[in-house]
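> Read through the structures below before going on.
Derivation of every value follows stated rules applied to the coordinates shown; laboratory data play no part. Given the structure is predicted, the values throughout are model-derived calculations rather than measurements.
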Structure P
Amino acid sequence: MKRGKFITFEGGEGVGKSTQAKRLAERLERAGVPVIITREPGGTPVGEDVRDLIMKDRPTDPMTELLLFAAARAEHVTSVIRPALDDGTWVISDRFIDSTRVYQGKRYGLEPELISLLERYTVSPDFPDLTLILDLPATEGVERAQNRGTLSRYDAERIETHEVLRKGFLEIATSEPKRCVLIDASLPVSSVETAVWQAVSAHLLVEAR
């Protein structure tokens, strides 16, 4: 049995990650590929509890937030992602390691070496096969988030903060071109879906055949 592929969606607030993850899963299913969708923080009962805690109130120390995310991720990888991949199922995750690298690394200035060390113990060797980074001007992303309704504490950050986050994702896309594909999320939803499918087809489906 072939091992499944691991795909992650990344990007700032309001870029459409959840929508595109769902559409990609539907396309893969139509192509006969077994697939599950999950998210971070979340994906497990422990992860969802951590999500509720973090969304409710920001810890005083950024290190606390980093460690909460790391704990939720360890549970996520061990109980959901790794078993699915080993079973030949493809996994699509709405956010993963790059969100930590950007939000806790770039936003709060926590050391990349520390974040990498945590990844070694919580993720390795199950790093994403493909990461789709949806890019959108920060002002447009915030506007979309506002139109969704109630803003999370992340959505409600100052626009300057959203610009920092966007820059962080763009830097990752540039530094890891073999893993990451940058997609213009300002295009119509159907056009973004097409670009996502083209990236998955080129990087993973050809290899899987």
Structure Q
Amino acid sequence: MQPNADLSTRDTILHLLKTNNELTAKELTDRLDITSIAVRRHIDTLERDGLIESRLVRQPMGRPTAAYHLTESAEELFPNRYSTVALDLLDELAKESGESMVERLFELRKETLYKKYSGKMNDKDFQDKLSTLTAIQNENGYMAELQKNSDDEYVLIEHNCPIAKLANQYTHACQCELRLFEALLDADISRPECLTKGGKKCVYRIRRRNQT
């Protein structure tokens, strides 16, 4: 029961900060039916998780007090319709110009991402490239983890897909991602499991290419 109560209070604090822009610990305590000590405990946890941050606000009398607001990471917890809007736009593009134009759009995105990330792979060995790619995917919300099978073979697992709605409709997005990984890593890659094909996660088997 206690974890549910904690989660409920955590969500309530996040929603209060979302609807009020920022609040002090005292203001949060006044709005919640818990003690100030409990509020402070939740604030500490939310700060540790990178969901809220504070700024000092000067008072007419006394010492400055901390006012808390949501971080950019916390904003992503709230509902948005970005993927729906993007999918609608791609559907309209497909109707007007054909699906080949949508595929070209994904190809251009792949080329843009390659230019963005290829510099981070310079002068790195195979494992460091893989670690860099894993970090990039985590920054982009894929919840990625890297497993090592041997010196030449690794498995990259993505537990989440931020573009799942788009990829379900336009599978070319997944093909472009695989080819992007191949280009960045200079590796042979297969994808035995994919979220868009009913899998529980996206799994990439990555093997170092023979160097001649």
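> Tell me which structure, out of P, Q, gives 42, 23, 17 once semi-axes √(5λ) of the Cα gyration tensor in Å is calculated.
Going through each structure in turn, the value belongs to Q.
> The value -16500 for helix-only ellipticity at 222 nm (-39500 (n - 2.57) for each DSSP H run of 4 or more, over all residues; to 500) was derived from one model only; which of P, Q is it?
Structure of origin is Q.
> Looking at structures P, Q, which one was relative contact order in percent (Cα under 8 Å, 6 or more apart) calculated from, given that it came out as 13? Please list the in-between numbers first.
On the way: P: 32; Q: 13.
It traces back to Q.
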